[in-house]
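Laboratory data are not the source of any read-out in this text; all were calculated from the coordinates shown. Keep in mind the model is a prediction, meaning the values are calculated, not measured.
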Structure P
Amino acid sequence: MQANMFKRGIQICAFLENRSGRFTEFCERLYERGVSIKAMNLHADNEVGILRMVVDDTTTAIAVLKDEQIPFLQTDVLVVEVPNQQGMAAGVGHRLTEANVEIEYTYFSSGQSDAPALMVFKVSDLEAALTRLKKSSRSYN
């Protein structure tokens, strides 16, 4: 894996009312403002949906959240863009383990096998993760 595939990113965590159509409405607002969602994860309970996402235009996405009066947080995350092939998640996980970096949560986005996969990791130590991922791994990828 090449070092330039690993970078610091900004994740937006939006707290959406859990009602029919709310997710669609929000995604439509992003679309109308030209924001592309690169990766996302939605977890909902009875009242609130927690939407974590990485987008191509954080500033505009935040403006949409403010316009819609949707509470949100911003978090620094590890963004990994790798070839969409077997073993990539294991390779990243192995290197993070070597650096004693804990993975708090992760989510991925991928498409066709010839398109890159995007992995998003919330980690315990982003700087240590980026430093370790710049070094090669003899065990994986």
Structure Q
Amino acid sequence: MSFQPPRRVYETVLYAEDLDATTAFYRDVLGLRLVDSSSGLVSAFRVPDGSMLLIFDPRRSCVAGRPAPSHGAGGAGHVAFQVDGPELETWRARLRQLGISIEQDRSDGDATGQLYFRDPAGNSVELVRGELWPD
């Protein structure tokens, strides 16, 4: 049997003690589709490319005996979402309209650009235009 590397990242996990506020942020600000939040442990979002973003309460995800191994992280995490070319300007305006502080704006009109801001849990959220990494 031949070894093949994984095809894509299936799910990304961030942690937030205030699960309700952080869930509302990803649903209402970023417009991600919430597919599960029934447990009080995790909120699960479907990203348009089919991948999943999971937001876990770190106090509950580190408890042993759950169906998945315990896990958690200390400090702020980071997630980056890709947007199409002209959408970055639309996002900049939307974030400002909603009173969300843009921590860093690295878009100078070229083919690439990035906006950085924080979710309610302090995680770094990045919107990326173009391809930042070499093939």
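Work out which structure the value 30 belongs to, where relative contact order in percent (Cα under 8 Å, 6 or more apart) was derived from one of P, Q. The structure behind it is P. Work out the source of 46, 26, 15 here, i.e. which of P, Q gives that when Cα extents along the principal axes in Å, for residues 44-99 alone is computed. Among P, Q, the structure yielding 46, 26, 15 for Cα extents along the principal axes in Å, for residues 44-99 alone is Q. Here helix-only ellipticity at 222 nm (-39500 (n - 2.57) for each DSSP H run of 4 or more, over all residues; to 500) has been calculated and equals -8500, so which of P, Q was it run on? Answer by label: P.
Of the structures labelled P, Q, which one yields 43, 24, 17 when Cα extents along the principal axes in Å, for residues 68-123 alone is computed from its coordinates? Checking each candidate, the match is Q.
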